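Next up: the structures, one after another.
Read-outs: derived from the displayed coordinates by stated rules, not from any lab. Being a predicted model, the structure only gives us computed values, none of them experimental. Cβ atoms are built from the backbone, for glycine too; each structure is taken alone.
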Structure I
Amino acid sequence: MIRLRSAIPVLFLVSLTAGAQEASVNPGINDNFRNPQPGEFVERFEKEGREVYDNRDTIVAKLEITPGMTVADVGAGTGLFTRLIAEKTGPAGKVYAVDIAKTFVDHTVMSSHVRGLKHVEGIVCTPDDAKLPPASVDLVFICDTYHHFEFPHKTMVSIGKALKPGGRVAMLDFERIEGKSSDWIMGHVRAGKEVFSKEIEDAGFELVEEHDLFEENYFLIFKKK
């Protein structure tokens, strides 16, 4: 059972869902992604020493993707995982590269297509809606991005609508633990695993699996109820 560590996150969650979340939970978190230059972020995201990059093949293997599946990479960024996922689905499948930044989406689609991964399609989402087609997706992958969701409840509800019955959400994010996590994580990530898990469950999902693989990140699998 997942338990919250204090009453403060509980009160926050109650107000978040009860108030239909009209205000951003973290204003300004995405200011750097209004018009990002993909080349600069490739150097940051796709480099040795970044935990999810170093373990990218293991992560993708845990997603249990089979040929013909439809997968959405929400918060695709520079497309690292989009391309790896597209290799697994094969041309009979489809992969949506979803991001709020059009420059990232364009870069991911282009870098996929030049590798022969023509079944990658880009979607520019909004801060409160993934903009995925309804009942179209088998799996949604969210890597180091959930903490950037300004309207997490609305966004996760939109993802739930996009999933097929029994569809899954794979979510990786940073462990935020006082006295253990880095100062950057403590200042940048608004909450820890227990709070984020509860938010996702409240949006219509159940936690079905946790992979204990990393030092800085956690890896959760949810299923649509």
Structure II
Amino acid sequence: MKLLINALTKFICGLLLVGLFIFLPAGTLDYTYGWLFIGLLFVPMLIAGFVMFFKSPDFLAKRLDAKEKQRAQKGVVALSGLMFIAGFVVAGLDYRFGWSKVPLIVTMIASALFLIAYVLYAEVMRENAYLSRTVKVEEGQTVVDTGLYGIVRHPMYAVTILLFLMMPIVLGSWYALIAFAFYPAIIIVRLKNEEDLLTRELPGYAAYKQKVKYRMIPFVW
């Protein structure tokens, strides 16, 4: 029950905060793309949360723990938070003042890619039981090198880049894309710090890096 209350509290707080950052700058609730984004983001999140609660409550508890212990990662999390706030606020202001217009077909394509990224994110969570929101090595943790992890070393980060870059387009704002465009650089800093930790502390990770050459994009990087 404590886990359920914690999960629902964080879900509701996240929903309210995102809604506030989007609709308050927009100056209205009559922001169709804003509601589209809210639905695409939070409905699958709620479904996934209940699936984890009933099938793997320990994993859900791990996903709810977002408190970083490393100073470098705390900075990355802070920058990510500022990026999200700036992106949502700019999207709302863009709608309010009509700065840019994204064609409906482009928004629909972005919405489809957003959902595809969500599905891939769920697959990454299914493949890696050690996946957490903080950078750390758990007791008994082993290297996962199958599935998406057999293609790139950090499929979660690759998927989140697609996910987050689609957000401003779903919201119908080209200007908000400028804010979200900083995400790949932020995630690269996080990734490099994480790889250093895994190489030092996770047995077999150095060999895994030799086996799977690419970090996020096959044949590129």
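Points to keep in mind about this one:
- Test item: Rg/Rh (Cα atoms, Kirkwood Rh) calculated as 0.94, pick one of I, II: I
- Origin of the value 58, where percent of Cα pairs over 15 Å apart, for residues 50-89 alone was derived from one of I, II: II
- Ranking I, II by distance in nm of label points 7 Å out along Cα→Cβ at positions 42 and 194, the structure that comes out highest: I
- Source structure (of I, II) for helix-only ellipticity at 222 nm (-39500 (n - 2.57) for each DSSP H run of 4 or more, over all residues; to 500), computed value -10000: I
- Looking at relative contact order in percent (Cα under 8 Å, 6 or more apart) for structures I, II, the greatest value goes to II.
- Structures I, II were shown, and distance in nm of label points 7 Å out along Cα→Cβ at positions 98 and 154 at 4.2 was computed from II.
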